[in-house]
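Each reported figure results from applying straightforward, stated rules to the coordinates on display, with no laboratory input. None of the values given here were measured: they were computed from a predicted structure. Cβ atoms are built from the backbone, for glycine too; each structure is taken alone.
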Structure I
Amino acid sequence: MLTDKEAKKFNALVGQNDKRLAIVFKALSDPKRCRMYRLLLKGDELHVSDIARIMKISLPSASQHLKILEITGLLRKERRGKNMIFTVSKEDQIVGALIKAVL
């Protein structure tokens, strides 16, 4: 059994990312978002219309799912002219752990 001191130390280490992890896992719990994320993990970058075409969903639906993944910090978007390009936020610590787990 942990002492109070050990429990506080453990809580300090784990507690920092608990809220964010819950948000990330909730975002990835949707099968479409999870598949989109895995597509982006395997590729370098994808245009939103390419993702919609690969997933066989509408452009607005793809955009909405990608927005959720971006808000969680899992993806970054970059505007190139009229195009919106999405890439994985590989410098993020949680993303690094997810990459190791899913690939």
Structure II
Amino acid sequence: MRKPMRYAKSSGSAVCSLPDGRTVVVPIAPGILKHPAESALPEILRAPDALRKYTIEALRRAPWQLLREFPSGWLMECLDEAALRPGRRAALLYLLAARGPDAPRG
């Protein structure tokens, strides 16, 4: 018997104000950061450093279904720090370019 596939879904969103005055809204998904509970993520992700780490980890392991909920510009900003495998980097660049830098979430 086959195991049913589960697709990555967000359970809400977190808002962070960056030092430069921008506000970034990202989806909350369990498993991107290993240790925090899902209920603690909105508070944790208010810190710009934690938000950047969360986004970098999402770039490394989250499927596109979840990544497309992130703002494209924010993903592009964090892409170099993620040190991705060449194939994954190329695929994400292609998907992000097709979507545009200011594309709405979702």
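For helix-only ellipticity at 222 nm (-39500 (n - 2.57) for each DSSP H run of 4 or more, over all residues; to 500), the calculated result is -19500, so let me know which of I, II that is. Of the options listed, only I reproduces it. Could you figure out which one of I, II the value 1.29 for Cα Rg over 2.2 N^0.38 Å was computed from? It traces back to I.
Tell me which of I, II gives 2.5 when you compute distance in nm of label points 7 Å out along Cα→Cβ at positions 48 and 72. The read-out was computed on structure II.
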